[in-house]
Structure P
Amino acid sequence: MDINAPESVFDLAIIGGGINGCGIARDAAGRGWRVFLCEKSDLGSGTSSASTKLIHGGLRYLEHYEFRLVREALMEREVLWSIAPHIVWPLRFLLPYHKKLRPRWLLRLGLFLYDNIGGRKKLPKTRVVDLTRDPVGEPLKSEFKRGFEYSDCWVEDSRLVVLNAMAAAELGATIAPRTNCISAERRDGLWNVVVRDEETGQATTIQARALVNAAGPWVGDVAQAVMRSNSRAPVRLVQGSHIVVPKLYDHAGCYIFQNEDKRIFFVIPYEQDFTLIGTTDQDYKGDPALVHATAEEVDYLCRSANDYLRVPVMPDAVVWAYSGVRPLYDESGESAAQAATRDYVLKLDVEGGAPPLLSVFGGKITTYRRLAEAALAQLSPHLPAATGKAAGWTGRTPLPGGDFPMQGFEVTLRAAAARYPFLSETHLRRLLRAYGTRIHGMLAGARGAADLGPVFGADLTEAELLYLVRSEWARTTQDVLWRRSKLGLRLSKAEASRVEDALRRIVPTQEPVS
């Protein structure tokens, strides 16, 4: 759609290209509404790419009586696994029994509810583990004798964002990353929204029947600076940091550990050769774009892991650390950061019959699809009649690349190996995990490795780089090496510079406006 065409009034304009904004865009476009989404940076460049990478119910939320949230999240695990089997897969988590912390009966009760309130069908149920005999006990200190093993799922979080954006675009939505919303006002029964292309400086005005503020930790800033709101957004900014270290153990299991401060954290196999440890929970003040893992947080995570692991983790072993700011809904701000709700809250403003404004507060990556459905349920009475799919369609339709045969990932991998014998198993597995069946477009016409162009390092080829630029809005080395992939863990500085040089040649050039 030409956003400058006179007839191009959008039904829905969305500010924010994180998981919630892109999830709403996909659902709305599929129902036949005209959608415009702008994101001031890269898609998923904020909180949505800084998660613990889990699709999970949130076992500890049961302690805060958030049963609705936990049940909804548990139900979503297998839904998201089914629509994105390339980037979502099951994991098993070991919770050791710690005599000084939560009592055994409480753990058993929590895991019983976890197994039974979320409609689990394919994921294995909880089992009691003898840590003195089972391999999952080997990395732990000898004082831990018993534990409980349960199921949740992994997700490539930033790729989940991009796939929702791709699906929305393929359904007709206009997706505009690196486009900042600088003002929005109600005029003549519509929202008049001024956006600026951050690469060219070009400003454009669009019109929309409804507006969604899904700016994540910037939701309050957008309300004040863009919509000129005078009220304080009921949002609490909480920082969560993670560290990545060389692989700590050889098995594929994960750990959930308890701390004496009542926080929990995870230890998870990561990118084949590494281990992910996180997260922290502390209030954050300042610009969310400047968040970073502090030395104190790194030390905290190392000390916490060392309470459980035989081989200590030292801060100098950290190869990468990342941090994000969670925008939690909290009107009082009186509770501890880890006790603030992770549930989402939607606030609809249609006072006096004005064009609607929906503000999105909080939420978890696990429940983004249900949040989108709830958002559109509130907005639909104020929009033209939907002409597309019925509500709920996003849980039945695969995301781009997720249309695997019923036999699943491994069968798809074997078929791809026969089709592309010139790729190593490791390379092909990585591509299939990232792009699913979309690899056939990326590899179209290739009869040998040379047809994929130069290799920049860690099996990243020019063919993959071209695909990311043309199909996934990638523009920078950060986009390619840390959001569309995690190849930044493997490339040297010299190799990353070669990627940057290649992007300068590949990315379409645009002349800035004066």
Structure Q
Amino acid sequence: MSKARWRGTVSALLGVPLFVVVLLLAVVLIRTYTLPESQDKWQGEGALEVELSDGERTQLRQALVGAIRIPTVSFSEEEQNITALAEFGAYIKKVFPLVFSSNIVQHEVVAEYSHLFTVQGSDQSLMPYMLLAHLDVVPAPGEGWEVPPFSGEELDGYIYGRGTLDDKSCVIGVLQALEFLLKRGYKPRRSFYIGLGHDEEVSGHKGAMKIVEKLESHGVKLLFVADEGLAVLDGVIQGVKRPFALIGTTEKGSITMKLTVNQPPGHSSMPPAESSIGILAAAVSRLENNPMPNLFGEGPEAAMFEQLAGEFMFPLNAMMANLWLFSPIIGRVLERTPSSNALVRTTTALTIFNSGIKSNVIPAVARATVNFRLHPAQTVDEALDIIRNTIMDERVELTVLNSFDPLPISPYDESNFGYQILQRTIHSVFSGAPVAPGVCIGNTDSRHFVKLTDSIYRFSPLKLKSEDLSRIHGLNERISLEGLENIVQFYYQLIQNSDSDKVPVSHRATHEL
């Protein structure tokens, strides 16, 4: 085929003049190959690393093991293991003696089981910041675990147990980092707070909210808040060449809804054409089979892929750098796995289904609970309209148990102190891992702090592989000994880095064509 004929064929296939195709291709290549490099070079000296002795490593390992063995389980807002929560308070006082005895650290118990630490800095002109973690864990039935879930047993370099990832490793990590700093004579320049909530897994209404109320009553405003959330991901997204870190700059919203169907009961020998169970089953089936619309590119998740574009292999790097053109394709690809599907839409999860009392009785009532996690570009009211139009059955009564819109998007530009401090610390601890803003698909205690700051960041200093994601709230939750040390290293450096009165400055080179 001649060149002229080939050009004509391409133009006919695309339905646009060839010069337009060439121009689009040029724009795509220029955007792709003039991307900033992901490796930042930070100006000025960074924080000192903590060099642990063998005794300190043992101390750290034992601190987490002891914490795992206290079953601080939250079953619901009304049911928590308060005996374990009280025991945990006594435990951390014993394990971190310098934190509780230092004259620059004030400790308060809030709402009986949460903890607030105020660490006094030497320069009162600097606005304080806050580090958050939570004591409580989700239930962990023993079936399917390699070791009992509250044993804290160590196998092949990993500590197993409920809370090793979510979130006792961060509780122990931040307190241990402060303990080591105090041991080495550290005196902070910038004041900061540490908040440990006791009911994060069931809303944070009794713990984190009470901490906020206390700070608010004292007129406290925060420079930034850092809580659990996203992490350093290794092999989680296909096509990325190396591990990268995501800092959650927002959280998805949430709707928890109860669906109820009430029909006349009867004997199973004379079943009606449609029972309460059948009507409800059809309704929830419609919700599952008709997912919420794909909103990829309409929320902050687009910035994540654009900033990481240089980390993808060709041709994905070109597509990520040009989402203005390729976002429909990328959005469809991301739908394929549960973890990436959660980034592109409001998700629908059927979590509870109840009905029936006896095998030969047609029940009068059937109930189901459905949890929706709202994409940042969608409001509660918009989602409710879609839900009603999807079910389209007046026999199904819809009751919203609780709901809230997606959280405001925190700034992540080069002038924002909190984001840049986190980014610099991540680069130091995790070998220069690229950093990008992300959407936290779960909810954290930090959502209650929007009155105190507009800079809320959600990052757990953990390196997670694909197989680790199912362990969070699942079976065989575990953390490596190296991972535990990384958490301490992260908080140890973050506290020191935050003493600066200037936003960290980095130099980022660009690729050339």
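Just so it is clear, none of the values below were taken in a lab; they were calculated from the coordinates. All figures in this text were calculated on a predicted structure; none of them were measured in a lab. Cβ atoms are built from the backbone, for glycine too; each structure is taken alone.
As an exercise: P(r) over Cα pairs in 10 Å bins from 0, in percent, calculated from one structure in P, Q, equals 4, 18, 29, 27, 16, 5, 1, 0. Which structure is it? Label of the source structure: P. -10500 is what came out when helix-only ellipticity at 222 nm (-39500 (n - 2.57) for each DSSP H run of 4 or more, over all residues; to 500) was calculated for one structure; which of P, Q is it? Attributed to the structure labelled Q.
When relative contact order in percent (Cα under 8 Å, 6 or more apart) is computed across structures P, Q, the figure 19 traces back to P. Given a computed value of 0.15 for FRET efficiency 1/(1 + (r/R0)^6) of positions 378 and 410 (r between Cβ atoms, R0 = 30 Å, to 0.05), which structure among P, Q does it belong to? This figure was derived from P. Of structures P, Q, the largest value of distance in nm of label points 7 Å out along Cα→Cβ at positions 90 and 162 belongs to P.
Match the computed value 0.20 of FRET efficiency 1/(1 + (r/R0)^6) of positions 370 and 442 (r between Cβ atoms, R0 = 25 Å, to 0.05) to one of the structures P, Q, and report its label.
Label of the originating structure: P.
Of structures P, Q, the largest value of FRET efficiency 1/(1 + (r/R0)^6) of positions 66 and 282 (r between Cβ atoms, R0 = 41 Å, to 0.05) belongs to P.
If you rank structures P, Q by mean count of other Cβ atoms within 10 Å over residues 290-297, which sits at the top with the largest value?
Values: P: 15.0; Q: 18.1.
Comparing P, Q by mean count of other Cβ atoms within 10 Å over residues 290-297, the maximum is at Q.
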